[in-house]
Structure P
Amino acid sequence: MLVSIDNGGTLTDACVIYGSKVFHAKTLTTPHDLTKCFTEVLKEAARKIYGEPRLGALLEEVDYIRYSTTQGTNAVVQRIGPRIGLILAKGSKPAALLRNDDEKELFGVMVGDRIGMLDLKLQGEALEANITTVINQLISKGANRIVVSFGGDTLVADEARVKRITLLRYPRHLLGAVPILFSHQLSDDHDDGRRTWSSLLNSFLHPAMERFLYNAENVLRDYRAKNPLLIFGNDGTSTRVAKCVALKTWGSGPRGGMEGAKAIAQHYGRKSLVTMDIGGTTTDIGVVDNASVQERRWGRLESIDISFPLSEVESLGAGGSSVFKVAGGKITIGPESVGSAPGPACFGQGGRQATITDAYLLMGVLDADSYFGGNLKLDAARARAAIEENIAKPLGVSVDDALLRMERAYEARIAEAIKPHVRADGSTCLLAFGGAGPISACGVADQLGIKEIIVPRLAAVFSAFGIGFSDISHSYDGALDDISNKGLTATLDGLQARAQRDMYAEGFDLEECSVERAVNFSRKGVDASHHLNGVTKLPAGIKADDKPRVQLRATKRIPHFSMKPLDGSKAVAAKTTRTRGDLRLYKLEDMRSGEHGAGPAIIEEEYFTCQVPQGWQFSINENHDIVLQRAAEPAAVAKGAKRK
């Protein structure tokens, strides 16, 4: 039994592989206590498996639980975290850290005026006195965590010297001891700005992450689960709580979706895959090229460069709960959202703004009684009132016309963001997921000229599904200061010693793991990587200007979710007696592999709706994924005539 959980801002999703069976569950996120929704989604998964919420039975059987949380992302977005004191070397300029508006604003929230300067030329008692004075001043200004970040060639030695003194003066066993992070322990990035920001952000995220994740792990311990909780990171790997870096949890949910997309691309042989993950507030867009997730070597968090890589996922403020308005005679979408509370007007919880969810209900695409597994009844009258008041009247059109304009504007907004990632040769496949992704996929694809769409069976919990492809792994990255084979060997030995310690803490010997080694460098602005393949020898021509870095990754493979091979299931026409207006209605759970049909139709799953308009065909493959393909059009339409 494999369980993956994606804790989002509105909903918490779980995906369970139990032998040959697949189960999924959703519960509302409880931001006041994330341990509660962690427990509740496990109970809901147990209810799907056993018929009742037997949490103890599930935790007794489960082999691995992989978990991703937005707690870190939310802390940065909401600016909720500890007050940090920053210690720099005397002569440093804090203004060098404030290169754009995001850095200025976030620095003001996290650090403000809590900045101390140490004179590193001092020795002995004079240095100790200077350190004590600076730390006391920061504490008196309210700092409850401290970051020490120096620069230059001696920064490691300088930070180590200060660390020895602070441990003597402020021993960790005392209740009043303030946690201190030394920047070189997090990263040896030579860029002082990136390294300092990484340390500040990590310290800002650390307390809340620590409390919550250990509380979640204690739930497993109480039920004597076999293995420790695994935390999925934004590098696509999983580690136990005690070995997790707080900063690596930022953006881990979207990375889960990208790992699932990579698995689909590999399994189905798609060289170019663009992902469209639409939730309540945003559309997240990513790219998988040649079965590789695109990522930035130096990740960017709110326009702030950090020392760790991050996958390139673009977030657009358009989702199922985004607010539609009319300005200057045109429809605008987002970035404001009504969220899940009060939610779209059709939720009947006090919302009065128009959303695409309201529009799809009135268009007959959504069903008022079966929405969200039947757990939320939709109110068409409230949806009509919101659209008439906010869209139809300002535009001077009927409600029916307003619905069509809302749909076109919504699809166009998303298509515009995806357009730069579509290959000109027509080979791009669109992967649509998230609770609101499949409903708009064909309309977006039409605007982009994309002819194939894959809607995964687990589209509604796809990020949770993707997390299940991760292994237990640790990555290390060190600057190569001695550019020689001897220097390379010494650097690799140091990284390998760290890997051995960390994998041992995970419960494995390094000999049980696969170890990858590489030299990364940048030449004329182009990043390159040279895999060492067991040979400790630098590639020819490496110079200091190339800024070479040594990378080592140790991986212990654990069981993954697996997909069935495509063995050519017998094609059979899908049949249904159900309709909604002019639309044929299919239930995905009742369909078999090989079934196919054509639009206009609706395919419903418990937590998502897939709209198949006229001109599109669908088929159900061996994994119960929906494959949508553009039908060949008559010549008149191909030349530009409008399609009905």
Structure Q
Amino acid sequence: MNTLTLLPQPRSINFNSGEHRLGNGRFILLESEEPSKLLFSARALQAALQRYAGTVAPVTAASSGPGELMGIVLRLVPRPDLNEQGYALAITPQRVILEAQTPAGIFYGVNTFIQVLKQRGPVLPCLEITDWPDFPVRGFMLDTSRDKVPTMPSLLELIDKLASWKINQLQLYTEHTFEYLNHPEAWENASPLTGQEILELDTYCKERFIELVPNQNSFGHMHRWLELPRYAGLAELTGSFEAPWGTAQGPFSLDPTNPASLELVTGLFDELLPHFTSGQVNIGCDETFDLGQGKSKAACEQQGKGKVYLDFLLKICNNLIARGYRVQFWGDIILEHPELIPEIPEGVIALNWGYEATHPFELEGARFQAANIPFYVCPGTSAWCSLGGRTANATGNLLKAAESGLKYGASGYLITDWGDLGHWQTLPVSYLGIVTGAALAWSIEANRNLDIPAALDRHAFEDQAGVLGQLAYDLGNIYQLPGLARSNGSQLFWILQTPAEVLNRIFQTSAPVEPLVPPLKLTYIPESTFVEALKQLDRVMAPLEDSRMAGADAELVKREFRLTANMMRLACYRGLLALDGPRYIEEYGDEIAAFIREYEAVWLSRNRPGGLSDSINRFNLLLK
């Protein structure tokens, strides 16, 4: 049967007649002027042959050995038809030959071969694959600051998955969760990543052809610092300010007119950057909503808000460029002042983010292209603020970013997975967005019609029963029921974030109410929607116990999906409670008591304790 579920699906695959039978005693031959550069890939291949075919394959670089002993050849050669990361894989009845121009290309070809091996075991189909990526940079960014900091085993397991899906850049979004030796008060309760851990992660990533890029926000989103007495004087403001969703509470951003703000940021990079071998750094600088509403008000009125923003951005950039770094920054604020885009200096990459399927990537990409500014497109997993994900939005957002990025010359594609307001989604909920994005970043046309549930089953969950992929896909579409869909999340999530008095006013008056907790904009949701959501949750989750996952975390994954479904049920019961309390108070009470205990246990299975209390405290609304 000439069908394989590969991730990413290669751009060209042709099946030939015949088969290749793997056997013991045949060598993996490394043909290269520097064979040691292929050794990591060869070892990965050795382990896969042992696990999935039961064969032992020694490694050699002696091309003069008997030809009949060379079962698999990994060969570095000039191939004008392949780019630097491309590869050509041929499985014939006699041997397997993998060619590429670079060790990275060999690594990607080996990963494809391992995927074939996992599905066919010791008897392989004869085929030819020619493959290369659309985007030279295919990245994933994980939020490690709101509030989950994964354990080292969790991060290493994730890196292995990302590498197998041909992701080649990783960023760990940081606000306060690196162990800055000069600033212990900023991270003391956060279980931060240490300098040694970053050094170890950097080495682990490099072996797998992933660039670990430092990521430290350095303008907006600095509230974890500015709330502390030592840094309070650097805040733009400490009271309320106007944000796009309404009134918000500071502090939030650094005061760009205070020289001490730049001194703080410079000192952070002095400590952070030596732990990375990357020549790039992401400085953040997004969502500076309070700029011009506090200490920088006079400067913004005199020079213009965009100019004040750009001046501070350039001070950070120029300092890092002088050190030899290429600087990334989030492009949302500069896009509000398109006349300033041409002033972005050489050596800076704009990160063009947007998380809705309708986001105007084309318009924004055209602006960066016209100014000759290098940029990445940065869609998201759509998992945050959703509980169970938003499948339809995620797939639309990821595809549109890929199409627009390719059209306007984006040099990278960065999938983002945020943790706003407690990081309530579990990691497996995010796999759908990561898998889909990884496939599209490699080759849009080959993966436009990717069978996402099958790809999840085969390459994320290793579910031989084919249950989890469809379960994750369907769970992520419950948000589309009437009244539940909204931008940047699901109303089920926001129901759990809403004070009871606000929820009751909305649901008992059948009218929108200005919320007490921005950026909440709940509207009336009928009882029938909650009842239907509960029915769909039961239907979607029913096959869970039939899954047959091979991974070491199989039981944890099932537990995480149960927790996710229970959180969604809890939101439904809370909505029903607001509509008609007496009828649903017993169900709600049973759900909330069991839920919080399980939430804590599941959290600690993959993540450090720092941030857990902050995340759980957000459920105090439910207890009331």
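Every number in this text was worked out from the coordinates using simple rules, so none of it is lab data. Since we're looking at a predicted model, the values are computed, not measured. Cβ atoms are built from the backbone, for glycine too; each structure is taken alone.
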statement: Matching 0.10 (FRET efficiency 1/(1 + (r/R0)^6) of positions 206 and 406 (r between Cβ atoms, R0 = 30 Å, to 0.05), computed) against labels P, Q points to structure P
message: Starting from the value 7, 28, 31, 21, 10, 3, 0: which structure in P, Q was P(r) over Cα pairs in 10 Å bins from 0, in percent, for residues 70-285 alone calculated from?
response: P
field: Origin of the derived value 2.5 (distance in nm of label points 7 Å out along Cα→Cβ at positions 30 and 558; candidates P, Q)
entry: P
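Out of P, Q, choose the structure whose coordinates give helix-only ellipticity at 222 nm (-39500 (n - 2.57) for each DSSP H run of 4 or more, over all residues; to 500) equal to -10000 when calculated. Write out the running numbers ahead of the final one.
On the way: P: -10000; Q: -13000.
That value comes from structure P.
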- line: Working back from 4.2 (distance in nm of label points 7 Å out along Cα→Cβ at positions 214 and 382, computed), options P, Q, answer is structure P
